[in-house]
Structure P
Amino acid sequence: MAMGKGVTVSGSENEQLIGAYLTDNNLSTRWSSNWSDDAWFIIDLGKSYRINKIILNWEAAFGRQYEILVSEDGKHFTKIFNQSNGTGGIETINFAEVKARYVKLQGIQRGLPYGYSLYDVKVMGK
């Protein structure tokens, strides 16, 4: 549901590692945040869907601690997942089905001293 959809980010490491690469379905591109623990991204799915799974494909610079939040209006977000000990790689996050248009990853603590870096984000459901 996220492929090709709009992305807003708190910042990017540089102009070659932009937020749009999170949803381009191309594993040779990636987003890398500014080097800050509280970095984030929001994917606008374009309309509300019933979702129950998110797959994060991390580059080496992963999130040790982060939250996944959802919203229907882009202003009021509800936390649906809290990661307290992420290890990177491909993380599959399953959760109770929710209706959402916006999906946010809110960084809390980076796993490395660089930014958060992801090749791809997939949002799945009905």
Structure Q
Amino acid sequence: MCCWSSRVGEEPVSDNTDVYRYGSTEFPGESEGDVHCHGLVWPEGSSDEYIIYLALDVAYNHHVEEKGYFGHIPGAPVCDCLERMPEVSRSDCSQYRPAHLKGSDFMACPKNDLRPIWRPIHNGPGV
């Protein structure tokens, strides 16, 4: 998952989440400011090359290059495995597009939300 807190220019990032905590730091109310998170899901057994391609396409090309997102939640990395990222209320989500469909290699997860995929596996309150 990647989470950005700033955007090039005067417009804020598209705020799509609330940050609960990162490590021992808690973010009550809206104290985290505007934050946009986007998760990545890949098929079991995917190669490192595939995972890197997914991350570059979604995180870098779409969010950094096209939208101008940068910055991070204080103390946290911009992108990392979900277990090492801040606990947030939700995250947009991209996944592998089955080969028989036309278009780019990736598409939004159901309802563009990482929670339905994450919660059954980890039983956490957020992603």
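Numbers below:
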{"quantity": "With helix-only ellipticity at 222 nm (-39500 (n - 2.57) for each DSSP H run of 4 or more, over all residues; to 500) derived as -3500, matching label from P, Q", "calculated": "Q"}
{"quantity": "Winner on FRET efficiency 1/(1 + (r/R0)^6) of positions 65 and 81 (r between Cβ atoms, R0 = 25 Å, to 0.05) once structures P, Q are ranked, highest first", "calculated": "P"}
{"quantity": "Parent structure of the calculated result 3.1, given that distance in nm of label points 7 Å out along Cα→Cβ at positions 9 and 41 is the read-out and P, Q the choices", "calculated": "Q"}
{"quantity": "Distance in nm of label points 7 Å out along Cα→Cβ at positions 25 and 105 - structure with the largest value, from P, Q", "calculated": "Q"}
{"quantity": "Computed 24, 18, 12 for semi-axes √(5λ) of the Cα gyration tensor in Å - originating structure among P, Q", "calculated": "Q"}
{"quantity": "Which entry (P, Q) yields the derived value 1.8 for distance in nm of label points 7 Å out along Cα→Cβ at positions 73 and 113", "calculated": "Q"}
{"quantity": "Winner on distance in nm of label points 7 Å out along Cα→Cβ at positions 17 and 97 once structures P, Q are ranked, highest first", "calculated": "P"}
{"quantity": "For 30 (relative contact order in percent (Cα under 8 Å, 6 or more apart), calculated) the corresponding structure among P, Q", "calculated": "Q"}
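Values in this text are rule-based calculations from the coordinates and carry no lab data. Note that the structure is a prediction, hence the values are computed from the model and not measured. Cβ atoms are built from the backbone, for glycine too; each structure is taken alone.
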